[in-house]
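Right after this note come the structures.
A short reminder: the numbers here are calculations on the coordinates, not readings from a lab. Small disclaimer: the values here were computed from a predicted structure and weren't measured. Cβ atoms are built from the backbone, for glycine too; each structure is taken alone.
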Structure P
Amino acid sequence: MRRLFDSTLSRDLRFCPTCRQPFVAPREVLASHEDGHHVVELACSNCAWSAIQLHDAARLIELDQALDRDTAQIEAAAEALALSLELDRIDRFASALHDGHILPEDF
């Protein structure tokens with residue numbers, strides 16, 4: 001659903017008004033005004049909601065910083081998962097080595 005010039009000032013821009021999930025991101029800046037306001041297209045990657053809204057630079061900076069924090073959290077979770085998988089692989093190798101399933105001639 002796309003809405004034109006829907007400007008909701010009271011809510012956190014990250015949260016979609018339709019599905020209420022924090023998956024809203026700017027798709028495009030359509031116009032910038034001299035007073036510091038910008039017309040932007042926002043879209044939810046969860047439910048495909050989108051709207052063209054007018055927001056001031058401070059709210060868009062706040063959204064950008066929140067998206068940066070969310071990205072950092074996702075990257076940290078991915079690194080933790082990769083480390084966990086590597087440690088599990090090492091444990092399985094050590095267990096197979098200890099149990100005699102891996103022999104010198106296997107290399």
Structure Q
Amino acid sequence: MPQFEARGAQVVGVSTDAAPSLAAWQKANNAGGKQILLSDFPRRQMLTAYGALETNEQSPVYRYAKRAYFIIDKTGTVKYIKIMDSPLDLLSADEVLKALKDSGAA
């Protein structure tokens with residue numbers, strides 16, 4: 001993700017999957033060291049705190065992570081939040097880069 005690194009940003013993925021599952025994904029996708037992935041399993045405290053966890057007990061994806069984008073500056077201030085309605089909805093890299101620029105975080 002050199003386009004983010006060029007702007008002084010670091011991309012981090014957070015998942016409700018356990019750390020061994022994330023490590024297996026990285027190995028299978030030859031992404032070790034290139035993509036930082038954090039596990040919020042089993043308590044899911046971080047995703048809950050950021051509003052990125054499905055908490056509706058009636059939902060078929062209850063307690064699953066929502067597709068979400070956050071820009072957090074170096075002081076820990078959240079500068080941008082975008083939580084998608086569907087996990088299939090993705091922002092393009094250009095959209096996230098624009099949000100990064102507009103937020104003033106990098």
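Comparing distance in nm of label points 7 Å out along Cα→Cβ at positions 17 and 65 across structures P, Q, the highest figure is found for P.
When distance in nm of label points 7 Å out along Cα→Cβ at positions 33 and 57 is calculated for each of structures P, Q, structure Q gives the greatest result. Given a computed value of 2, 11, 19, 22, 22, 16, 6, 1, 0 for P(r) over Cα pairs in 5 Å bins from 0, in percent, which structure among P, Q does it belong to? The read-out was computed on structure Q. Out of P, Q, which structure matches -14500 when helix-only ellipticity at 222 nm (-39500 (n - 2.57) for each DSSP H run of 4 or more, over all residues; to 500) is calculated? Only one of P, Q returns -14500 for helix-only ellipticity at 222 nm (-39500 (n - 2.57) for each DSSP H run of 4 or more, over all residues; to 500), namely P.
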